[in-house]
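Alright, structures below, take your time with them.
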Structure I
Amino acid sequence: MHSDNPWTTLSTRLVYENPWIRVREDQVLNPNGGAGIYGVVMYRNRAVGVVPVDDEDHTWLVGQYRYPHHRYEWEIPEGGCPEGEEPVECARRELLEETGLVAERFELIAEMQLSNSTTNEVAYLFTAHGLRQAEACPEDTEKLEVRRVPLEQAIRMAMDGEIRDSMSVAALLKIGLMRKS
């Protein structure tokens, strides 16, 4: 495993900031010694996604319009985990907010870097079991449609490109692989 950093950071400046992200631009010397810039998006929150699975082997998908891509997308319940909140507690909160589901137990199935060439964003993916229905309470920025589907159908949707969100695809395909082993 190679751990030496071949980059030299000459200077750093904050270019943009809002409540969710900060964007910085670094003046650098690249691994070959050439001068250049490197832009980094630094997320204030970690990302958390959860695949709820009921006793009938169904899951819940959340549909919403995703502004950056100008399309309606289906995905697993997801959200931002602020500093000081444990990822599993965020998974519990997001599951309730978006689907109205309460789970007895959660299992961490993956930790991943979402776009490690340009961001520091990390994600934690969970499954949730022992489900009971409560009342959903989405945030003001969310206009959600919730759909209960067979888990195998959700996995196929990820395989076929019908689900395109990276955390959703990773979680569903991981579950599909775990079931085969």
Structure II
Amino acid sequence: MVVRRRLKIESPGLAFITTTVKDWIPLFLNDEAAKIVLKQFEETVDFHEASIVGYVLMPSHLHAIIGLRNILDLTNVMHDFKSLSSRKLKHLKLMEFGDKFQCKGSFQLWRPRFDDFVIRTPEQFRIKLNYIHENPVRAGLVTIASEWKYSSAGDWTLGIEGVITINKNSVGVEWTF
């Protein structure tokens, strides 16, 4: 496994993250699985005293922008989220996927790594948030971003609360959106 060296930034800020289901399996077309993983994401981020600024759960992956008191906490947040969500989804009856989540005799939900990008400017924030919200449109799942129920697009564009709570005024950000 390739180990990625992360930046050693010890300050508050925003991080854009992507994490993917093993083999890009479209698990989150299953509504129960989608709701479980999003609730676990919300609980984990909250436990780490961070906040979700924007998100989209696609059929096989999650994109999010997280506000953290210390960017160094990101690895712990993602590790805990992936571990806890795997445990919860392991017990869900996922018959339609057969043994696709088995790897060397154990359950594996997520790919071993996640990708991140530290957001440093308001422009980078706007680009990443737009990318997140337009992802279901680009994938042909909806025609308007706010139609995708597993996204913060409705929160940002229409003021309609989504499946999980977002914080538009996240910790540690010195500029406004």
Structure III
Amino acid sequence: MTHHLILSVLGPDRPGLVDTLSATVRDHGGNWLESRMAKLSGHFAGVVRVAVPGANVAALAEALRGLTEQGLVVTTTDADDGPTVAEPAGTKLSLRFLGHDRPGIVRDIAHALAVRGLNITELTSRVRSAPMSGEPMFEASTDLHAPDGTDLDALQDQLDDLAADMAMDLTVTRPNGESAGHP
């Protein structure tokens, strides 16, 4: 029987980390299914979903714990535990925020989306320097799920108001590829 594991990976960035991790998975009969990885402030961080034969789960988990000798901390979670959740009905949206950086900005955005019933399915963010002034600018791209029955036009208006309140540019991309933004 095949088991699915979620691996959380963290360590100082260096060449060969993904090679080491993927070889360990392969050496235990595992199959790398999907991942999200990034270099953050000199550290390598990621999550990986793998499939592995049930008989090899314990040995793989032990081998992954052994990677701490190479500076890589890997924790495993059995993705087969718990109920299987079907993809909910609704609409997928993409949002892009850009504005002056300040403490609490992610919390404010996440809270505003949550109270509107939107689920963040992926979030990528960074702080970069503005081209002319060099001021820190916060930029975030999110993929969202809006529940079935969400009035997308009303949601667009609410998000435009949110962007105006936060003094941010906002671009919403709807499923048909249509974009709308708030200057």
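Each reported figure results from applying straightforward, stated rules to the coordinates on display, with no laboratory input. For clarity, every value in this text was computed on a predicted model and none was experimentally measured. Cβ atoms are built from the backbone, for glycine too; each structure is taken alone.
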For mean count of other Cβ atoms within 10 Å over residues 14-21, which of I, II, III scores largest?
II
If you work out distance in nm of label points 7 Å out along Cα→Cβ at positions 22 and 126 for I, II, III, which one comes out largest?
II
